[in-house]
Structure P
Amino acid sequence: MSRRDLHEDNRAAWNAATVAHNSHNADQARFLRDGGTTLFPDELTLLSDIAGRSLVHLQCNAGQDSHCLARLGARVTGGDISDEAMRSPVV
């Protein structure tokens, strides 16, 4: 199997996982709009103050965590191997 084939198999697997993961997140956009966060308290502690920092968030899925990081004042660029994830709206 070529590297390209492996890459495409990996992308297809993440696309399938994204559909399964997002199937139970129907109210996530409302949750985020209402000020909810997908970040865990220990992550917030480790990150400390990120206001004004530029971040790259790899494997960001549909950007839920990226959105929350941006609300903390960071400039966030997210990307994902899953084109399905990148099509999914966050808010």
Structure Q
Amino acid sequence: MNSPRHFEAQEAAWRHATGLTEYLSAVRTRVEAMAPGQTRTEAEAWISWAASAVERLDPLHTPPRLPDIPEPRADDLRPFLGHWSPYGP
């Protein structure tokens, strides 16, 4: 994966996590207004699970790093060689 695609994927993951965080905040507000009981307890458990899931999705919860660059393969040269073989004559 080249660097611009990696960067764009990180930004998309951040936007996705941000949207989920906003949704989770709205759910939390609703649940806090609920009467105590089994339904509220189950909703609070769901909120806890969802918050953990969002944390794993958000790329800002880990330090940024450069993408891994894969080892080049002979077939990676094929588009640039025309009728020549990347494996030799």
Structure R
Amino acid sequence: MLPGDRISFTYRPNRFVELECIGNKLFHVIRSENSKLRPGDRVYARYFSSGYPFLADLVLRDGVKMGSFVAGEKGGIDALIINDSEKKG
């Protein structure tokens, strides 16, 4: 993914996260519903795949390392939407 690209995903129960790529596997949390991630958090993530859990190797909140984060541990990501900044144009 390139800087400016956005990705959003849902997982059970009733959770939603939208991220914007900053670059180099670093993402900024834009929106979060019913998730432990908060808008403004930054996460390092290597991959996103429907049907598999989302793993953030590191969460940074207000410059503080919060550790790793797993979403959808039981059942994985339900829906995955990638919004490519190149197509916004």
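Read-outs: derived from the displayed coordinates by stated rules, not from any lab. Note that this is a predicted model, so its numbers are computed, not measured. Cβ atoms are built from the backbone, for glycine too; each structure is taken alone.
So here's what we get for this one:
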item: Identity of the structure behind 0.5 (criterion: distance in nm of label points 7 Å out along Cα→Cβ at positions 27 and 43, calculated), options P, Q, R; result: R
item: Entry that produces 39 once relative contact order in percent (Cα under 8 Å, 6 or more apart) is calculated, selected from P, Q, R; result: Q
item: At a computed -500 (helix-only ellipticity at 222 nm (-39500 (n - 2.57) for each DSSP H run of 4 or more, over all residues; to 500)), which of P, Q, R; result: R
item: Percent of Cα pairs over 19 Å apart - highest-scoring structure of P, Q, R; result: Q
